[in-house]
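Scrolling down, you'll hit the structures one after another.
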Structure I
Amino acid sequence: MRTDKGFKVNAGDARFGEHFKMKGVTLNNLDLKISAADTENDLTVFEQTGLTPNGGPPLHIHPFQDEWFYVIEGEYLFQVGDNKYQMKSGDTIYLPRNVQHAFLQLTEKGKMLVSYLPAGKMEAFFKVTDKWTSPPTKEEITKVFADHDMKVVGAPLKAD
């Protein structure tokens, strides 16, 4: 049900107390800021703190979602289709659905706002990755991505 009231989420807090630690491929802390439950699945927003320099997700697509990133801290390399973009604090990038993409954290620490439109199954995806206790296999990664409406199409980006 869509919320009919505005709300505030304080710095360091998460909507409904939903803090996730993405473990396995990279170590990221994700704080839910706007939930799919707030928007009838139109949107979800996370604040992602990356703790893995030279780490990032595999090249993948979202068939049903667009993504928007805003870099708060650190530097990243994004690949969107065949194009690569250097990103720093204050930069924004839009990733249309069905376009392969990945990113690489270039600095010791990074922080971004990440939005998914519509929300899809992203909150459920991060709940699964929060439970990983060791690095998953490529097969496990591919399956978890597929279970949450994403498709792995290549390896993670590498630093040049």
Structure II
Amino acid sequence: METNKDKLISYLKYLGKDVEVEAFDSRFSIQKIAFILKSMGLELSYEFIFHHYGVYSKELTNDYYDSKDSFNNYSSNHHLSDKEEKILTLFKKTIDMDHSLLESVSTILYFNLVYSNIDNTIKEVKKRKPHLSDYGIILGINKAKELIFKDEDLTVDIKKELEMWDFD
């Protein structure tokens, strides 16, 4: 049976994410990437809570510490399905591996799941992550929308809003 670990390692390999479990930045990114991918519909059963550095899964932490070599060397027998490739391609196209952006998007997704009201989400993000700029939060919201909404779900209004805020 395939494990979360095997799936996640193959996802990280597909994304071209450099993994070095010993490095804080790498572990930070892995946590955020796993949460975002789960939010996008990939089948990862890691449970996440909000922690000082953002979304965090103890089970994921155990996986990468127990299997450092597997993570560092991308050792996985998981073969990506078409659905997984489609989601990973969208992630890769939408998100660079910038820590601030990963933090912003994952935090927005987490609190939007809790509050389901974007104004409350923004207030909570600003309270919990005061170092994120308004620009970073707005960019995170737009990237989260791009990742979560399916193309067929995007109304003309949402598409216009995304274009209006797209500073890239």
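Can you tell which of I, II yields 2.2 when distance in nm of label points 7 Å out along Cα→Cβ at positions 40 and 136 is derived from it? Walk me through the numbers on the way to the answer.
Numbers: I: 3.1; II: 2.2.
Comparing all candidates, it corresponds to II.
Between structures I, II, the calculation of mean count of other Cβ atoms within 10 Å over residues 48-55 yields its largest number for I.
From which structure (I, II) was helix-only ellipticity at 222 nm (-39500 (n - 2.57) for each DSSP H run of 4 or more, over all residues; to 500) calculated, if the value obtained is -20000? List each step's numbers first, then the result.
Working: I: -3500; II: -20000.
Label of the source structure: II.
A value of 28 was derived for relative contact order in percent (Cα under 8 Å, 6 or more apart); which structure in I, II was it taken from? Of the structures listed, the value fits I.
Tell me which of I, II gives 3.5 when you compute distance in nm of label points 7 Å out along Cα→Cβ at positions 32 and 88.
Numbers: I: 3.5; II: 2.0.
Computing distance in nm of label points 7 Å out along Cα→Cβ at positions 32 and 88 on every structure in I, II gives 3.5 only for I.
One of I, II was used to compute distance in nm of label points 7 Å out along Cα→Cβ at positions 80 and 96, and the answer was 2.1. Which one was it? This figure was derived from II.
A value of 23, 18, 16 for semi-axes √(5λ) of the Cα gyration tensor in Å, calculated from one of I, II, originates in structure I.
A short reminder: the numbers here are calculations on the coordinates, not readings from a lab. None of the values given here were measured: they were computed from a predicted structure. Cβ atoms are built from the backbone, for glycine too; each structure is taken alone.
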